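**Student:** Structures follow.
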Structure P
Amino acid sequence: MTIADAQLSENAFLCGSCLTLADIQLGHILYRFYDIDVSRASLPSLRRYFEGLTDRTAYQTHVMIDYDALRAN
């Protein structure tokens, strides 16, 4: 996460100024990372990036889902 934070301190997204597949991969992990109550290092650029993702409709619809939706029936 510290590598991503450093990259995001210089860019809006992981690979520059546009959303790419790399952001989709990291984005779904970050939802769980920030949703679970664990101690974590202060990563201000990563937090800003994550908060930006949560404003996106597609992220809200496809990533920010209830854990129950992930359970097998």
Structure Q
Amino acid sequence: MSSEQQNNPLHGLTLEAIVVRLVDHYGWPGLASRVNINCFKSDPSVKSSLKFLRRTPWAREQVENLYLATFG
């Protein structure tokens, strides 16, 4: 294991796994109320959310932080 990833609690998790677990836990409306981005509000899907989050670092960081706060 590289020393960079040793203390990373998200190591080994895909962005898709993070989004799916958050949606299972909160549902789309609950997720949208916690992370204010349109891909969670308007016709949400895992595929469209992943596309947006991969292109938008600030939004991805918010989703990862919510994941850590919820399941960390």
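**Student:** Out of P, Q, which structure matches -15500 when helix-only ellipticity at 222 nm (-39500 (n - 2.57) for each DSSP H run of 4 or more, over all residues; to 500) is calculated?
**Tutor:** For helix-only ellipticity at 222 nm (-39500 (n - 2.57) for each DSSP H run of 4 or more, over all residues; to 500), the value -15500 is produced by structure P.
**Student:** Between structures P, Q, where is Kirkwood radius over Cα pairs in Å, for residues 16-55 alone highest?
**Tutor:** Between P, Q, the highest calculated value is found for P.
**Student:** Quick check: 40, 23, 17 is what I get for Cα extents along the principal axes in Å, calculated from one of P, Q. Which structure matches?
**Tutor:** Q
Readers should treat all values here as calculations from the given coordinates under stated rules, not as data from a laboratory. Fair warning: this is a prediction, and the values are worked out from it, not measured in the lab.
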